[in-house]
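Next up, some structures in structure tokens.
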Structure 1
Amino acid sequence: MNDLRRLVRTIPDYPKPGIQFRDVTTLMGDAEGFKEAIAGLAQPFTDVPIDAVAGIEARGFIVGGAVADRLGCGFIPIRKKGKLPWKTIGQQYTLEYGVDIIEIHEDAIKAGERILIVDDLIATGGTAEAAAKLISRSGGLVVGAVFLVDLPELGGMDVLRRHGIATHALMAFEGH
């Protein structure tokens with residue numbers, strides 16, 4: 001998996017000075033790298049019963065859909081407020097400067113379904129934690145959360161682990 005790191009582009013000072021933005025679109029654009037990444041994300045859960053993958057908007061849709069296909073299960077989009085066309089339930093979470101809300105369709109998860117959260121990157125863990133809370137409120141069981149990239153200095157994986165969620169990331173990058 002170390003070779004996958006070379007496929008992630010780093011953009012300095014984006015979206016603001018001091019941030020090292022980890023752009024996974026370059027990894028997704030490499031056919032072999034993308035295939036290896038999806039296999040690596042799915043691997044820890046190949047022998048675990050999973051009813052659906054919940055992918056977090058927007059790159060989590062791309063990665064999550066591919067992981068769902070690999071695991072032979074359904075896919076649930078977790079979207080920002082106001083983007084889904086049916087009745088929804090939402091979960092608020094804190095951003096650096098304010099709050100936001102993510103939503104799923106109210107009928108997306110049946111009680112007891114086993115859900116795997118997938119996103120491209122985890123930083124502080126706020127969005128992934130909100131996704132876990134939303135899944136639990138819907139009656140689902142979060143069996144794990146997987147990410148292409150972890151930014152360990154920001155502590156997101158620890159946030160999820162404190163909730164008892166198994167976590168897995170293919171690679172880690174230091175810095176913000």
Structure 2
Amino acid sequence: MENSERKELLDSIYKRAYEYEADYGFCPQAVLAALQDYFDGIDDEVIKANHTLAGGGALCGDGTCGGLVGGMAALGCFFGRSREEFGKSSADGWTGSSKIAKKLREKFIDEFGSVICNDVQSKKMGRSFDLWDQDDFRKFEEAGAHEDQCPDVTGKSAMWTAEILLDRGIEIKK
């Protein structure tokens with residue numbers, strides 16, 4: 001794939017994840033759905049299983065940003081240890097997929113300063129929000145949460161994940 005084609009593909013993946021987050025919310029699902037649109041290997045059940053991991057987990061903000069979680073889950077679909085491999089992994093098998101996911105995590109920290117949802121909210125919107133409080137959730141939305149703030153985080157995570165997949169030889173759908 002030529003550099004211009006690759007850039008166009010990555011831009012398209014960014015936009016797709018951005019749109020999914022803006023339209024439907026739930027950042028890990030937006031990342032996974034966008035990647036599923038371009039790569040075989042991400043099952044619908046993985047997207048479903050990641051629903052509760054949005055907003056730092058259970059929408060509580062104190063855990064890992066769902067945008068990053070979705071990217072890591074996608075990487076796990078391709079490079080993670082299967083159940084059949086329990087107890088059979090080599091030394092590299094124990095950490096192989098984590099080494100790959102660590103690259104995404106580091107890129108995420110370089111851009112957003114933290115992996116914690118509340119910290120990412122503060123960086124993007126000037127403060128964090130209690131997503132379970134109706135008034136604070138309204139302020140979250142007014143701060144552009146699903147207009148451009150969270151969609152940008154989600155888009156970047158999907159794009160960076162796609163870069164890793166491509167660099168590791170995972171081909172796009174035909």
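Where a number appears in this text, it was derived from the coordinates with a stated rule and is not lab data. Here the structure is a predicted model, which is why all the values come from computation and not from measurement. Cβ atoms are built from the backbone, for glycine too; each structure is taken alone.
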Work out which structure the value 0.75 belongs to, where FRET efficiency 1/(1 + (r/R0)^6) of positions 3 and 131 (r between Cβ atoms, R0 = 35 Å, to 0.05) was derived from one of 1, 2. 1
Identity of the structure behind 0.80 (criterion: FRET efficiency 1/(1 + (r/R0)^6) of positions 83 and 115 (r between Cβ atoms, R0 = 25 Å, to 0.05), calculated), options 1, 2: 1
If distance in nm of label points 7 Å out along Cα→Cβ at positions 43 and 147 is calculated from each of 1, 2, which structure is the one that comes out at 4.0? 2
Ranked by relative contact order in percent (Cα under 8 Å, 6 or more apart), which of 1, 2 sits at the highest value? 2
Test item: mean count of other Cβ atoms within 10 Å over residues 19-26 calculated as 19.2, pick one of 1, 2: 2
The value -21000 for helix-only ellipticity at 222 nm (-39500 (n - 2.57) for each DSSP H run of 4 or more, over all residues; to 500), derived from one of 1, 2, belongs to structure 2
Distance in nm of label points 7 Å out along Cα→Cβ at positions 99 and 123 computed as 2.6: which structure among 1, 2? 2
